[in-house]
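Got some structures for you, see below.
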Structure 1
Amino acid sequence: MGKSATVPDDRPGIEAPVLADVRLSINGTEHELTIDTRTSLLDLLREHLDLTGAKKGCDHGQCGACTILIDGRRANGCLALAVAHDGAEIVTVEGLADGDELHALQSAFIEHDAFQCGYCTPGQLCSAAGMLTEARAGWPSAVTPANGASSDRAVELTDEEIRERMNGNLCRCGAYANIVPAIADAAGR
């Protein structure tokens, strides 16, 4: 693992890509791949493994449609180079459910009709899953009261707190009125 190789290219003025071996655990399944070192996690998931839940929205880390969990923390898959995460544990929206049993967030999104076109929903779900873990661990946000967070006490997830923590995930349809209560519902389960 970790070796890199250059693929020969005999076209004048064309630099050959550098390849590297990576090993990733994705939704509990181990994968070993040889990839171009410029490959993002989003492109690896979508183009190499046919895991198309995470969406390519802006491809600039601004919309959150590509949000995945890397070692339990939420990240924009379009900005994360796969080679930088060799050995990481990746969870996509396809990995949130436990078999046929939906994740509490998935159930709450359905119950609250927290989507319209659905394009942003996978990123919203992964971001919310990461956000709930952060809040339970006592990580403060910009709106958390000074006495409202500590490493031994979960942050109270008010609507304002949820909106602040989810502000990197855009919904072009404007389903926020249902997304916030869905997350609050799932947080209370």
Structure 2
Amino acid sequence: MVRNRARCWTLDALADVRRALPFPLLGLDSDNGGEFINHHLAAWCAAQEITLTRSRPLNKNDGCFVEQKNWSVVRREVGYGRYDTQAERELIAAIYADLRLYVNFFLPSAKLLSRERRGARVRKRYDEPATPYQRLLALKALDEETAARLEAEYLSLNPAELRRRLTDNEKKLARMCSLKMETRRKEVAATA
């Protein structure tokens, strides 16, 4: 989790993402936030040979595939609290580390293949559910070393243990946020 939207934190986070990916990062498609649309990020992408594109202004549905994961993955796990202390950021980093493993290795999703409309009725066809890990292996785009590394990582994981750790850390985060809000309310009441 980045400290704020300053360019140094954004560039550091993107470099971390790039290092963690099991394949080369070829492009970055962002919304129109100032943390992404600036000369520093454009220069970094040019130096790294990464294509930088952005969504169209005033078309918030351009990022729908990314935005759908904000609820189904991120917000469902950590909520909408304001996490601004170092302890909260560290706990969120731990949650995201486990969540990345849990979602990519153990949560299958079905992709929409086709949609057919007949009058008011819409018929949708989906492919077989698969995890992101299984989809990546099916592409056969990884070199043998990377595929073996991912397989070893997959075999070393226990989904029940990951889920327990996620649940425990989410409860800790909720307690931290609740305690912080209670403290702030008392401070405001004391000054009134």
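Throughout, read-outs are computed from the coordinates displayed, never taken from laboratory work. Keep in mind it's a predicted model, so treat the numbers as computed, not measured. Cβ atoms are built from the backbone, for glycine too; each structure is taken alone.
Quick notes on this one:
- Entry that produces 2.3 once distance in nm of label points 7 Å out along Cα→Cβ at positions 70 and 126 is calculated, selected from 1, 2: 2
- Here helix-only ellipticity at 222 nm (-39500 (n - 2.57) for each DSSP H run of 4 or more, over all residues; to 500) was derived from just one of the structures 1, 2, and that gives -18000; the source is 2.
- If distance in nm of label points 7 Å out along Cα→Cβ at positions 142 and 174 is computed and equals 2.3, the structure in 1, 2: 1
- FRET efficiency 1/(1 + (r/R0)^6) of positions 46 and 158 (r between Cβ atoms, R0 = 30 Å, to 0.05) derived as 0.10 - corresponding label from 1, 2: 2
- Ranking 1, 2 by Cα Rg over 2.2 N^0.38 Å, the structure that comes out highest: 2
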